[in-house]
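Next up: the structures, one after another.
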Structure I
Amino acid sequence: MSKMNRRTVVKGSLAVAVMAATGARNALGQSSEPIMLGVSGPLTGPNAQYGAQWKQGFDLALDEIHAAGGINGRKLAYRFEDSQSDPRQSVAIAQKFVSDPSIVMELGDFSSPASMAASPIYQRGGLVQFGFTNSHPDFTKGGDFMWSTSVSQADEQPLLARYAVSKLGLKKLAILHLNTDWGRTSRDYFASAAKELGAEVAITEGYISDERDFRSTLVRVRDANPDGLILISYYSDGALIARQARQLGLKQTICAASSVYSPKFLELGGEAVENVHLGTRYFPEDPRPEVRKFISGFKAKYNGQEPDAFNAYSYDAMNVAAAVLRIGGTDRRAIRDAFAKVHDVSTVIFGPATFDIQTRRVKGAMNAELVVKKGQFTLWDGKPS
């Protein structure tokens, strides 16, 4: 090989190396590599369905974001790591994301305990942890890199208590709750609000996430003789509790946290969840244009499938992330600061969304009071079940 050819090869190799190190550039000098988000959430394990629903919402939002020109001309992408919503796994994923300079923001984890276990790592590493389903009131207290579009349980549970006590007229309550930090905190906020409204909490019972036999718990509930059962549950365990309660002859009114709102709750609960009451931040009959657009787009992309609340949460989260990135670019600290600068982002759950800088949560939220009738979620008409 001639000296000229060798110099050409060396120069070419150096150019390739530089491009690999700095990322490909387009004609305007901008990187043409996608902007990368990290997602920590469940793809396997008992909460795997939620991870699958997240991906559907993310992907629909990305289609729309890219059709509108992307993020200042660049595509947006995500890398989904399976945490099983286990705090031990979420911590390991946080370490991986923080040390990867291509990750500019993290979304997740699904449960507040899994997210909060990883928060110190994200805070020290200066990487935004966008916990869009993390309703524990302490989640955003983990540091100024923690932001959320989930309504705090400090706000959510008093609304459920008002529905159960003031509107449904329940006065003696049994509370069954997931025995997690989220479940116990939600229980405490609900119980406090219910007592202030004049109700008595006759019994509270915690259970672990993979529990499947609730009969002994429900016998204790029956002996306490409440007029209402309050479920602070996810859809799978909530449906199972309802089935076993009815099998044991418990006919009390059931009122459940918004976390059970899913077509799967109806599918798994069958006749046992008929007349179950719940509140929700998302309801497909909402006439707002944002909701109608989301539902029609989702059905078109997923062969007529009806979206649920967790599809909407992830769809909104990706759109909020895109709005933040358009302001903050790809610098991690600038992204943190950009959350305080976004205003009136179009969302399904919140309408025009703006963050409260003090709480680092979105201001306000819609709240629909539902009841299951003829196997479907319907707006409650104000009449006793």
Structure II
Amino acid sequence: MYQASMENLRKFVAPEFVFGVGARRLVGQFARNFSVRRVLVVVDEVVGGLPWTTDVLGSLDQANLEYRIFSDLSPNPRADEVMRGARYYLQEDCQAIVALGGGSALDCAKGVGIVCVNNKPILDFEGVDNVPVPGPPLICIPSTAGSSADVSQFAIITDQARKVKIAIVSKAMVPDIALIDPETTVSMSPHLTACTGYDALTHAVEAYVSNASSAITDLHALEAVRLVGKHLPRAVEAPLDMEARSGMMLASLHAGLAFSNASLGATHAMAHSLGGLLDLPHGECNAILLSRVVDFNFQAVPDRYLRVAEALGLDCRGLEVEGRRQALVQGLTALRKQVGLTRDLEELGVSQADIEGLSRQAVCDPCMVTNPVHPAVEDIERLYVRNSE
């Protein structure tokens, strides 16, 4: 009895966060609370030219805080970029980090912090619970609604030498503060809105069927699915619709709280492999792969997938198990196409020659551990080459 109860224990970690329009302008106040005098602002060059960055820097000015800006990063942050950022942080004698942008900027900032404190190369932290000492104070301000890096225990970094994406998973990676401001997402293009939104959906679905899920993560995961189904098409169609933007930012928050604590599954493992080898858009890879993985996993947890379908607004009443599977797979595919994500892996540059290496890498990804089915390499190969519905 004691052993059984121990096996059912689950922990839940989350940062302090502020949600709502204007949250970005609180950064100076929160940074000052850490009793620091100079912060490193991590922001990519695109976001650095947007009004949100001006607001963030102005807030730091008002709080009489000095700052340095690091913007030498790629859409999929690379190990050498993290190391350059860490050297710059130390060179400029910074005491805290503010990260503004999508998942790439936020993950890079997380990496910079742990490198500086632990004095080790970023790739040495690969895996689960391999960060001995947390980084310096970190405030994250997401400008996309999907990565959830602002609330998660994950950081994904590209190892260019091996052409793989590594996952660093540790509660030391959870930011101290997340300032979640839906207004920062109105500058996203429809394509980026679709990609990041589908990433949020994938986070939620995979967290809900994860073998590490819990009653708490289930609540967040299903609400995220519901919000994506309701708001993503409108956010793509009408970028300035703040109700849709707020709904998607809230979906990203719920999904992040779910997957940060329940982890993910085969879709993300396969997408990480693709991103490491071919530097492909993470959200678009997830969008292509999710329905395939759901189809593959369905028989292992059909009741859970039924609740996903219901949260997405699909009518499965009166259907047998096979009909429910088809309804969910087709519904996920229809949503992907509705928001303009119509390309397949071949159109993204994936060749038959890549499949074996991609599959072998994917089965070793930490996210595969919590997939409801433990696939063989051959299973993953078939999922990669399968034609889209």
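Overview of values
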quantity	calculated
Parent structure of the calculated result 1.04, given that Rg/Rh (Cα atoms, Kirkwood Rh), for residues 93-276 alone is the read-out and I, II the choices	I
Structure with the greatest value (metric distance in nm of label points 7 Å out along Cα→Cβ at positions 149 and 317, set I, II)	II
Parent structure of the calculated result 1.05, given that Rg/Rh (Cα atoms, Kirkwood Rh) is the read-out and I, II the choices	I
Label whose coordinates, when FRET efficiency 1/(1 + (r/R0)^6) of positions 133 and 357 (r between Cβ atoms, R0 = 25 Å, to 0.05) is calculated, return 0.75 (choices I, II)	I
Given -16000 for helix-only ellipticity at 222 nm (-39500 (n - 2.57) for each DSSP H run of 4 or more, over all residues; to 500), calculated: source structure among I, II	II
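Only the coordinates and a few stated rules stand behind these numbers; no lab work does. All of these numbers come straight from a predicted model, not from anything done at the bench. Cβ atoms are built from the backbone, for glycine too; each structure is taken alone.
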